[in-house]
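Asker: See the structures that follow.
Any read-out appearing in this document is the output of simple, stated calculations on the displayed coordinates, not a laboratory observation. Just so it is clear, the model here is predicted, and its values are computed rather than measured. Cβ atoms are built from the backbone, for glycine too; each structure is taken alone.
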Structure I
């Protein structure tokens with residue numbers, strides 16, 4: 001399919017930071033073939049479709065670099081708890097009871113929410129009870145059906161430390177399951193789906209299994225995605241057990257590098273930040289979750305100054321209550337301004353980079369995603385600016401970050417395919433899905449006995 005988007009404000013997020021007013025963008029099949037002023041973009045031969053973006057902003061698809069999509073099924077429950085209490089009283093009982101049907105519906109609902117709020121890529125960090133291994137496949141099928149891009153990060157526990165017994169797996173079981181997932185899903189759906197390795201937390205994973213998984217990751221060319229130093233209490237427990245911090249342990253194991261994602265990274269030492277920078281490891285910032293669970297303030301300005309690529313995540317519906325990446329951008333900017341008492345410490349452009357090109361860098365896909373440039377994949381979001389809470393628009397990027405929200409997204413395109421247009425999902429039946437989600441969620445919450 002060949003289509004033209006014209007008459008919009010185009011925020012390219014390219015190296016020059018171009019913002020093109022009265023711009024146009026030409027797509028052919030899954031690629032962008034031209035971007036520029038509407039008068040200069042030549043759409044010959046005639047395109048199959050023309051999208052008039054007058055009064056709208058066109059930007060790269062947002063990359064939610066850390067989420068737990070199934071959390072949408074327990075949205076609003078488990079409120080007003082700290083992280084460890086939340087895990088024990090809410091998260092683990094919920095995850096222990098998820099069945100394959102619930103994984104499928106939760107995955108579809110999570111994908112629907114992501115698409116409707118402007119995300120074109122989700123890093124889905126799901127961990128299940130050891131006897132429910134099929135759940136990750138149901139989530140993968142949901143990603144496949146919805147048309148969005150996704151990185152599957154199936155979490156595991158293999159150490160009896162706080163963790164309920166139902167989650168604990170043997171080393172060989174863990175290795176076998178990762179090999180199965182990677183062989184089945186890494187590169188599936190014409191490359192839209194990837195699969196990496198996801199030790200849930202250093203507290204719950206043995207060093208022996210981590211060392212074996214390093215070999216598996218090298219065999220298949222995949223990376224690691226894990227929770228790092230999210231709460232102060234977790235850091236105290238890690239230092240008590242290992243005599244050093246999270247990042248130092250991972251460094252000693254040889255796991256740090258361009259394909260290592262340190263999600264959260266709230267309580268880092270200066271030495272750990274230097275290690276992350278030196279190894280070109282990536283950090284995923286989850287500001288709303290960190291506030292919701294009172295985990296603390298991640299040292300994002302310091303990490304950026306050190307040269308660390310920081311991506312942005314929502315952390316999902318169970319510890320944020322939504323997957324709105326536009327809202328996460330706003331929260332990230334506001335959080336660090338007030339914490340530092342410095343209004344310039346993080347700008348609207350900084351958080352937009354986190355949500356787009358930095359997310360692509362974290363995935364090793366910056367040559368394909370994260371900006372609107374000729375030759376890159378056609379992952380595009382169109383945002384309606386004609387609303388009282390956004391208009392008038394003087395500077396487009398602050399208008400998106402500080403005034404807009406996910407409900408302003410009009411059109412979402414992935415791989416050159418239109419997944420939503422005029423706020424209507426084209427790959428999923430939204431009304432039917434919402435009704436089904438309520439039914440399965442009610443049953444799940446009843447079985448799990450969570451509040």
Structure II
């Protein structure tokens with residue numbers, strides 16, 4: 001539903017149609033123009049509402065079949081995209097379910113609805129699939145390295161609170177073999193080499209891959225010069241066998257030389273390189289288009305070689321008071337398989353924040369529209385409900401190890417949006433398990449359970 005003049009439409013059928021093995025898939029999206037504001041973006045704008053319907057449906061089907069909801073997903077799991085026929089670049093969905101289920105204690109669940117209690121509280125367990133396409137865009141970067149072992153990388157990225165500076169710094173430090181404290185990242189200026197906007201969970205993959213390419217250009221130049229120097233320790237060696245580590249150029253047999261020595265062969269002061277990275281399958285002029293303000297993207301659902309997604313599994317315990325129908329969420333366990341995790345500390349927070357926002361989607365958030373003025377009336381944090389610390393109990397996040405060499409050279413998958421996807425369905429499924437009542441409209445509130 002959108003406004004009268006708007007062409008806004010985001011549909012999650014690209015995701016829902018690909019989740020499970022089925023030879024019979026038909027999707028359709030209807031756009032309704034109404035007297036209301038044009039919707040705006042939130043986290044995972046199409047995937048969150050569409051996966052709610054699918055994952056509630058999977059739970060309902062499991063109960064109708066007398067199956068464990070995890071096992072229903074297992075028998076319908078697939079390593080091949082049922083729509084395109086392409087392989088998934090990687091798909092560790094069931095590993096996520098198995099590890100999260102073990103941590104959560106799913107085996108202790110009595111599958112019969114309304115069968116579990118703790119005093120006056122009805123107890124319900126729910127689970128759901130989480131997922132988000134792995135996107136990446138063309139990007140450019142400028143990298144300079146000094147003889148003192150200091151590196152500066154420049155790109156016109158922007159920090160929206162997700163740790164953009166840090167993932168780039170970590171990547172450069174790792175590839176150049178330098179301490180993290182000696183890496184300077186410059187962003188936030190449109191005069192710098194362009195990168196895609198921070199949307200569609202592409203930022204980490206786009207910026208780290210171009211940063212790594214810049215580092216490889218530095219390594220290649222230093223190594224090539226070193227093996228061509230007959231007086232040096234690497235004379236006659238293969239340039240590809242040399243790498244940077246601990247402030248030195250290192251080769252086979254333990255041979256090494258200080259970075260300053262290697263750098264002096266190719267630059268009088270600092271070595272500076274400029275690189276552009278165009279993801280596989282994208283038009284060669286994609287990076288050039290960034291300079292004209294044209295944002296291009298290789299989307300996980302639109303590739304010609306593979307279908308690329310990050311996957312996860314949410315588990316939640318809800319407690320509903322027998323008389324008042326008050327809803328509590330004391331325990332959450334979420335597991336994610338999202339390729340290479342560049343910054344585990346920030347990633348943990350991203351996953352945690354997404355899971356909490358998913359609970360918010362299920363139990364709190366709703367836009368209230370004045371039917372006479374056709375305007376939103378709860379446009380402030382006093383009237384628009386979101387969870388506070390007291391609303392979220394124990395929350396555990398599990399990183400499921402995953403190496404994906406096909407998604408992109410570094411195996412990085414975006415994680416900014418996957419955390420919210422599926423959690424609203426897990427909550428609704430837990431509410432059914434606790435009460436025997438299916439609630440298909442969000443948010444779920446006391447009056448829905450009377």
Structure III
């Protein structure tokens with residue numbers, strides 16, 4: 001299976017030392033380099049930042065532990081009870097309150113070189129007495145919560161890009177009772193959902209209420225104009241092709257709203273019809289080997305989506321390939337989301353300033369989207385499964401494309417109950433389960 005290169009954003013930079021200025025006091029044992037190989041050392045103090053050597057910790061046993069730490073960032077990271085309320089975890093100061101020329105009066109490693117302690121020569125108003133001290137452990141400096149969030153649920157997380165054969169071999173399944181009652185197996189299932197973007201639950205009790213119970217284990221239900229949960233079954237008066245018995249091509253849901261749901265659940269209650277198989281494609285994997293021009297075009301050209309009915313009108317535009325905000329390398333194929341939903345595309349609105357270049361750009365888009373569609377429609381990439389009663393599929397709405405084959409309602413009945421959960425809610429659950437299990441205290 002293909003695994004991506006994982007890039008972890010460095011939150012504290014390592015750069016050469018800068019010119020010295022009038023030095024604050026350094027305390028602690030700074031005597032011998034050989035004696036201090038495993039200890040914390042303040043190696044250089046500059047005007048805006050200091051160079052420190054971090055002590056060896058359970059998380060960091062590397063030989064090169066030199067970091068530049070910026071004074072504004074150190075002050076902003078202070079977690080003392082005066083700066084962050086211990087109960088509410090909310091800050092009592094604003095970043096804008098920090099003096100631009102803040103610098104340490106004293107900076108040293110204490111508690112056997114485990115904690116960096118800084119007192120400030122010019123602190124935030126109201127903190128500028130000599131009793132306020134910032135204390136940060138080596139791991140808090142190098143591996144704050146943001147580091148593990150990026151690595152575990154952000155764009156730095158591990159992912160497994162799969163095709164049909166791999167998904168047929170490695171389908172991630174979890175038993176309903178394990179999902180609902182066993183925190184360790186639930187955490188393991190969510191980890192698989194994060195890796196594959198796709199997960200299946202089986203042995204679910206025969207009840208329409210089960211989809212909400214499965215979903216709320218991950219986070220609050222996402223309410224839309226379809227309701228907090230909804231039914232996918234043939235409806236002669238349907239306002240959505242999903243609620244017919246027709247073939248439904250690959251798509252993602254609700255791309256016409258500004259914050260589409262991150263995860264979708266479909267619980268099978270009945271599926272006795274001929275047809276009605278569910279199809280899935282890993283769109284992230286399909287996009288990774290696009291040629292450079294197609295990649296750049298799909299990452300920049302915005303496609304309009306809308307939902308246009310008498311009672312509701314939603315519209316937005318978004319590129320097919322959505323890159324991380326901090327993406328800087330042209331060769332990095334990391335994606336934050338994919339946006340693809342032909343059934344819900346709306347008409348283009350072309351402004352006079354766009355008109356001269358629009359035909360050329362549209363031809364480039366047509367060429368690029370055709371390359372993408374060749375990949376997602378490749379039978380070798382498509383995983384097909386006919387859900388049975390008592391089974392539920394959970395998938396990442398903006399990574400995994402889903403489709404459905406037409407079905408014959410004269411030969412039986414097909415009924416799925418659906419729900420959405422927002423991406424932030426699921427990521428919060430994934431992160432806190434892993435942190436509370438102690439995972440982040442033993443490995444990076």
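Asker: Comparing mean count of other Cβ atoms within 10 Å over residues 416-423 across I, II, III, which structure shows the greatest value?
Answerer: Ranking I, II, III on mean count of other Cβ atoms within 10 Å over residues 416-423, first place is II.
Asker: Taking Cα Rg over 2.2 N^0.38 Å as the quantity of interest, name the structure among I, II, III where it is greatest.
Answerer: III
Asker: Now for a different question. Starting from the value 40, 31, 20: which structure in I, II, III was Cα extents along the principal axes in Å, for residues 304-375 alone calculated from?
Answerer: I
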